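Below you'll find a set of structures to go through.
Coordinate-derived values only; no laboratory data. Everything quoted here is computed from the prediction, not taken from an experiment. Cβ atoms are built from the backbone, for glycine too; each structure is taken alone.
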Structure P
Amino acid sequence: MTIPVAQGPPLPFEPSPYIALTETQQSRFDEDGFILIEDALSPSHVERLLKVVDTLYDNFHRTHGTPPDAPYQIRNALIHHEELFALIEYRKILSLVVDVMGVNIQIRTSHVDVRPPMKDHMGGELGAKGSFFPWHSDAPNYGYPITNGRIPFLEVKVGYYLTDLTEHNSGAICVVRGSHKLSPELIHDPDYQIDPMDIVEVRVRPGTAMVWRTALWHCLAPNLSGRTRKCLYYGYNHRWARPGDYDRQDSDLLARCTPVQRQLLGSNTTEDGVVYQDGDPAHPASRYWRPETADVPLEAWADSQYRKKHRRERKLWEKRNRLPPGAVGAPIEQEESLLD
């Protein structure tokens with residue numbers, strides 16, 4: 001007689017609450033204020049984007065007559081090329097943005113950033129006041145409100161790095177780890193010293209993305225390399241806040257957008273931006289504050305992405321917890337002779 005193998009019950013299935021974020025990434029995002037996603041863009045994707053950036057950069061320099069070695073930014077970049085437009089909903093990264101911000105979001109800003117090698121850099125302390133790129137956190141002119149000494153979580157930015165920044169002083173962004181939890185007023189305090197151990201020079205390979213809270217203090221390292229630094233930034237904020245580099249996108253662009261794209265470009269399903277409670281004209285409300293279901297199609301998109309991930313995780317859990325033959329609770333395997 002064969003004694004069945006005793007095996008304890010498997011741990012209960014606990015699906016992740018995120019579409020793409022891991023618990024470790026969420027912890028790092030909360031504590032450090034940023035996470036890095038290596039190989040977010042494939043080499044071929046990087047090459048396509050570099051061609052677009054180079055063409056735009058050359059065209060704008062010729063148009064404005066600026067020196068060829070001068071740094072240059074192109075704001076509201078998404079309107080200038082389909083490759084740049086497509087990144088607003090790049091699934092691999094949009095999933096992470098939704099995980100950390102929720103579904104009621106829009107594009108606040110998009111920009112191309114090109115910085116050639118610096119020929120006249122005089123040195124000095126990194127990010128010092130009065131330097132070519134001092135420490136700061138992103139905010140409108142009158143600043144974000146400060147609550148209990150901190151900036152509330154109002155925005156996340158995604159940086160896509162298209163050139164090799166692994167060498168020190170290649171023009172990479174530098175961030176102060178955990179500074180999103182500090183008062184931005186400290187940046188302007190001459191007596192406050194940033195702990196050098198908290199400064200991270202984001203030295204990454206082409207194709208890396210950084211998802212970060214823009215309350216994080218940041219500056220740029222000088223570009224003393226022989227290469228021009230080229231990168232893209234896409235900022236996402238809540239739909240009830242105003243965008244940063246556009247007021248309303250062109251109607252022709254909106255007309256050819258999918259519902260999710262329209263939402264991300266700050267538009268509702270119609271241009272009527274008011275909803276009336278129970279149809280009563282005495283109770284108007286902005287659809288950015290009281291959106292209708294169709295105004296936030298990203299919610300259905302996120303739910304679909306989560307369900308797909310949930311099913312994958314469930315199948316993996318079942319595979320890992322399948323009882324071996326003969327174990328207590330496993331299906332009885334009858335011999336063929338008994339089934340005849």
Structure Q
Amino acid sequence: MKITRRVLGKAAIGFAGAALLMQVPAMAQDRPAPFDKPGAVKIALVRYLSTGDFFQAYLSGVEAQAKALGVDLRVLDSRQDAALQADMVDQAIALGVQGIIIQHGLTESMKEAAQRAVDAGIKVVAFDVNLENPKIPQIEQSDRDLARLALEQAIKDNGEGWKAGYVYVAGIAPLDRRNETWVEFKKKYPGINEAAMFGTLDNPIANSVANQARSVLSANPDIKVMFAPFDEFAKGVKIAVDEAGLSQDIKIYSADISTSDIAAMREPDSAWAATAATNPAVVGQVSVRALAQLLAGEDPGQNVIVPPTLISQKDLIDKDIKNMEDLSAKLPQFAHADVAMPAWMPNPNAK
């Protein structure tokens with residue numbers, strides 16, 4: 001049987017896209033329309049990237065905020081198939097949703113699909129994909145600040161001159177924004193020597209990056225710093241560094257965080273020195289809240305930015321942080337972002 005994008009799309013609707021019709025919470029009558037009757041509100045999350053802890057946590061945040069609002073959420077997952085993701089926007093339109101969150105993707109494949117949704121009267125927000133559309137708010141992790149915080153820590157730890165390996169894949173909006181900061185830092189600190197640039201998003205990402213990193217380390221044994229501004233990249237670099245027996249000679253600086261990342265950073269003599277991160281679950285919540293504001297006739301702003309936190313290996317050990325729950329409890333700024341949070345909006349984190 002030939003598996004077409006259309007067949008895959010139908011499967012995605014049948015499995016990942018099953019409706020999550022949540023109980024209507026109390027006090028819905030105090031909210032603006034259409035959230036005074038939230039059970040009638042249908043929204044969709046159309047995903048490009050879903051592999052890895054970050055994306056699982058992001059999805060959990062989307063689901064938690066949708067449940068708090070009481071809306072019907074559909075999840076459509078293209079698994080890094082750009083053409084299928086564009087098709088899934090059309091599928092969401094056909095399902096009759098009032099709002100769509102587009103999570104990651106490629107500008108060239110998603111720009112026209114997003115415009116079709118807007119033309120159909122559907123409200124759209126985008127997380128970490130530039131749809132080049134002034135009617136579509138951009139949800140961002142402040143990617144330039146993520147990179148800046150990690151690189152400032154690298155300078156603090158290693159001085160202003162070192163040989164570096166850099167993991168990067170062009171064309172992905174958050175990575176492109178982080179790359180802008182890397183370029184600026186190299187200009188500001190001419191002692192930073194980029195010995196090698198490499199990277200891939202082939203699944204499984206960490207293992208694919210590890211394969212590349214092995215070759216890079218073999219060719220450049222004097223690399224002292226690896227800048228890997230995505231935690232799946234950092235995991236792959238760490239695999240290669242550990243295998244080469246260089247964990248005490250190289251420091252890894254990254255972006256994003258998860259429980260498995262925390263465990264890897266806490267290992268004895270771990271090369272993973274620091275990461276800068278927002279809570280991916282909170283970013284998922286903010287994505288839903290910004291969309292809800294649009295549906296209620298409110299303006300969340302063109303750029304909805306979730307501020308990041310620097311998390312060092314020393315922080316994790318000194319504060320005995322072992323998982324994401326500990327991180328939220330012991331670094332409260334990580335647990336909630338007061339972003340896209342009008343008075344009527346339910347907080348899924350409220351006890």
Structure R
Amino acid sequence: MTEVVVEERFSLIKAFKKIPFSTKAVGALYLVILILGLVNGFSFSRLLSDSLHLFGVWALFSLANVPSIQAGTGPNFALPIGIVNGLLAMVLVLAAGFTGMGFIVVASLVAIIFGSASGFLYGKLMNAVKGSEMAIAPYTGFAITAVFGLVWLSIPIRHPNMIFFLGDGLRHQIPLDYFRAEFILANFLFFEIFGLEIRTGELIVVVVACVLMWLFFRSKMGLGITAVGRNPKFAKASGVNVDRSRVIANMISTAVAALGVIVYAQGFGFIQLYDFPMLLAFPAVACIVVGGASGQKANVRNVVIGTFLFQGLMAIALPVFTRVLAGGAGAGIVGPIRMAIQNGIILYALSRMSKGGK
């Protein structure tokens with residue numbers, strides 16, 4: 001009996017040691033703030049509901065990094081390419097008169113088409129700058145965001161609920177309640193159990209996307225892309241078209257990001273334009289690194305674990321710190337504390353990527 005207990009303990013310790021340091025560190029911080037929240041009067045169901053909400057709207061951004069990492073082009077710091085295509089799809093579909101669930105379905109199809117097309121061009125760029133992907137990708141994302149800033153100002157749309165009150169150009173934020181398109185997925189099959197709010201529609205989209213990604217990387221094409229990321233020379237010798245595989249991986253990555261911003265927008269009830277896409281790439285990469293991904297290897301498990309811990313931490317940190325530090329000068333430092341935690345984790349993620357994930 002004693003030997004069995006010792007073996008079980010040893011196996012648990014061994015399993016704990018296998019968990020990446022980033023996952024353990026952020027997981028521990030999440031638990032600390034969760035306990036701090038409970039001690040200060042927050043209900044467990046509210047804190048967990050907030051964590052699940054941010055997980056649901058952020059998971060696809062994190063998932064978009066899996067194909068690019070597996071193909072050897074690194075995390076997709078050019079995520080804004082897919083995001084602006086998703087935003088463009090939503091703007092055009094709203095201008096065409098679609099509302100409600102019809103808006104979500106049509107915008108998703110258009111976003112996937114736009115995202116795949118731009119991902120093809122981005123994949124070609126990555127093939128042209130082999131070895132410098134992580135240096136080129138962020139600037140590509142910044143550039144496309146700036147270009148679309150001009151697009152939002154000059155696009156010939158005159159819908160009164162989409163343009164500035166004075167002059168031409170789309171607003172910085174377009175409320176979706178005007179089009180009965182806010183919280184469509186969030187409210188789909190929504191239910192509450194013991195105070196825990198489950199936004200079923202968002203979670204269904206995330207689960208389906210994760211399962212499809214998992215199945216894809218077990219297909220012949222997916223295995224070929226993985227082989228390219230691990231050892232391009234061996235993959236080429238085995239008959240895999242390296243450049244084509246990298247392009248396909250980036251097409252999938254950009255299309256998933258384009259779809260992700262639709263889930264994100266309906267989850268908050270408005271579309272954000274202009275500089276907004278630049279704010280999403282680095283947290284999305286941080287999510288997947290927190291889950292245990294490296295610069296050469298990533299999977300769906302890394303996405304689920306990392307996104308829940310990182311975004312869950314961001315979800316509960318603000319209300320908990322606000323209550324703990326309520327009153328006086330303490331309330332004024334809540335925002336900086338939250339940003340320090342977020343940017344510290346992002347900085348750690350980037351340092352891991354620069355070292356190959358070690």
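Comparing structures P, Q, R by distance in nm of label points 7 Å out along Cα→Cβ at positions 81 and 281, which one has the largest value? Kindly include the intermediate steps, with their values, before the conclusion.
Numbers: P: 5.0; Q: 3.1; R: 1.0.
Comparing P, Q, R, the top value of distance in nm of label points 7 Å out along Cα→Cβ at positions 81 and 281 belongs to P.
Tell me which of P, Q, R gives -7500 when you compute helix-only ellipticity at 222 nm (-39500 (n - 2.57) for each DSSP H run of 4 or more, over all residues; to 500). Write down the numbers at each step before the final one.
Working: P: -7500; Q: -13500; R: -23500.
Going label by label, the one that fits is P.
With relative contact order in percent (Cα under 8 Å, 6 or more apart) derived from the coordinates and found to be 31, which of P, Q, R does the value describe? Numbers along the way, then the final one.
Working: P: 24; Q: 18; R: 31.
Working through the options, I get structure R.
With distance in nm of label points 7 Å out along Cα→Cβ at positions 105 and 129 as the yardstick, tell me which of P, Q, R scores highest.
Top value of distance in nm of label points 7 Å out along Cα→Cβ at positions 105 and 129 goes to structure R.
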